[in-house]
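The following blocks contain the structures, represented as structure tokens.
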Structure I
Amino acid sequence: MATELGPSRRRRSWRLPKHVLLIGFGLVMLYPLLWMVSSSVKPTETIFRDPSIWPTELDLGNYVEGWEALSHPFHYYLWNSAVIAILAVAGNLLSCSLAAYAFARLKFRGRNLFFAAMLATLMLPIHVLIVPQYVLFSQLDWINTNLPLVVPKFLAHDAFFIFLMVQFIRGLPSELDEAARIDGCGHFRIYWRIIIPLSVPALATSALFTFIWTWNDFFSQLIFLTDPELWTMPVALRSFMDGQGETAWGELFAMSIVGLMPIFGFFLAGQRYLTQGIATTGFK
């Protein structure tokens, strides 16, 4: 007589098909990236004629030519992007953590109303805000400077990260604050000495997302940075596409791969904190 499989044996029997299915989905998701890597080492005239991801002819000249194709070497635009991204990370970590501490630990009149208004800003698309922002920054004479892309980050501009940090700080025991007050600590010392060291996962998650979103931001940087001397990596990549003539696809794909490298490095360095930060802030 056949015996019924136990729960553990049934789980083991589904393990192999499940992993095969996940690997298949992973390859489907990775295919565009693999195709771009493959196209970056193909001669430009064969990129769309040979759509396979296995190049029959290697041409590393796309990287050499793409690096020097614009008015400045490509590392010039990478540096511009790095300056803006690093300042944006620093601004978000400082301002959003201060705002999150206020919402999570301080009791003041209108706190719930202000918190709801902050969350409501998450529903406003950038296209609604860009015109009044441009008018404001133009009156301040900030156009063609990094200030429109950096200063708002130091003013708790990103409600998503405030909400993420609020959720994390609310999960920390309030008894730690009370013990610190007994020892004579004020709000800033509690924030700096207790909350910040315990909030490393949430801070790392915010830093990672801020860096990726700022590094990949094309729309805002295209609007506020019209001077080629200030172009960032995404705006510089647009210069490889010529609407009137022939687009340098090989060089464009090669420099796109170069532009992705900092994101991969930043993500690999912070993926442990990213997983921990999301798991402990209610995003499960």
Structure II
Amino acid sequence: MVKLKVAHTPDADDAFMFYAMTHDEIDTWLEIEHVIEDIESLNRKAFEVEYDVTAISAYAYSFLSDRYQILSSGASVGDGYGPIVVAMEEIDLRHREIAVPGRYTTANLLLNLAIDFKPVEMRFDEIIPAVKEGRVDAGLLIHEGQITYKDHNLVRVLDLWEWWHDKAKLPLPLGLNAIKRDLDAEVKKEFLRVMRESINYALKNVDIAMDYAMKYSRGLDKETATKFALMYVNRYTYEMPESVKKALELLYKMGEKKGLLKMPPLDIL
């Protein structure tokens, strides 16, 4: 028995895709311990290689490619939707103070590619209150805030999916699952199989997996939580296609051109 420490986020989409793995629905010789932390915490801990497998932002991977390898299952990819910037009213975002959900989030990379602004880092769930209270001019939303911001009387000022699609005409890779490079090849292969089967189970048993994921829905009703989960657990999550690999390559090239990162090797298991 090989023990792995696997980290993912306290979000409905991650809970949904990991349901079968966490509830012994998949036979494996791996012993998997699950750790749950927010995405920016995971991004930062990945620099210390704290976990064997971890969710990380696509942006974070560009700094971590010597330590982790991308898994071809488990990616969060937007297609028709993605991070948005909201404010109390329509404003010119240039040079404004904008709350961002972490330096290493892909949303932050995209916003830096799109405009010049003054970032104010905070937890993703603190951003909407900060905007409403006037502590920042605008906020960059990830997770369920992308579909609930209207409930808070906020206005969408910039849609980063639309910005990306105009530039790339490709899906938008946001989050990845990555595995330690120095693990045994058979261990990597087995975890990838388990990951893929867990995603497949969730997509074939949506109600069962969502009943579990609701504990991470942060007050969303089941219909809205399911909508959010299925936005980011989809055919791209099950197995990364060439279109997403091309999108990652383009994202990194754009980031390198603007001096935000160095082009990492796209080493995908």
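Key figures for this structure:
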read-out	value
At a computed 0.85 (FRET efficiency 1/(1 + (r/R0)^6) of positions 162 and 186 (r between Cβ atoms, R0 = 30 Å, to 0.05)), which of I, II	I
For mean count of other Cβ atoms within 10 Å over residues 58-65 computed as 15.4, the structure of I, II it came from	I
Of the structures I, II, the one that 29, 22, 16 was derived from, the read-out being semi-axes √(5λ) of the Cα gyration tensor in Å	II
With helix-only ellipticity at 222 nm (-39500 (n - 2.57) for each DSSP H run of 4 or more, over all residues; to 500) derived as -21000, matching label from I, II	I
Which of I, II leads on FRET efficiency 1/(1 + (r/R0)^6) of positions 122 and 258 (r between Cβ atoms, R0 = 25 Å, to 0.05), largest value	II
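Readers should treat all values here as calculations from the given coordinates under stated rules, not as data from a laboratory. Keep in mind the model is a prediction, meaning the values are calculated, not measured. Cβ atoms are built from the backbone, for glycine too; each structure is taken alone.
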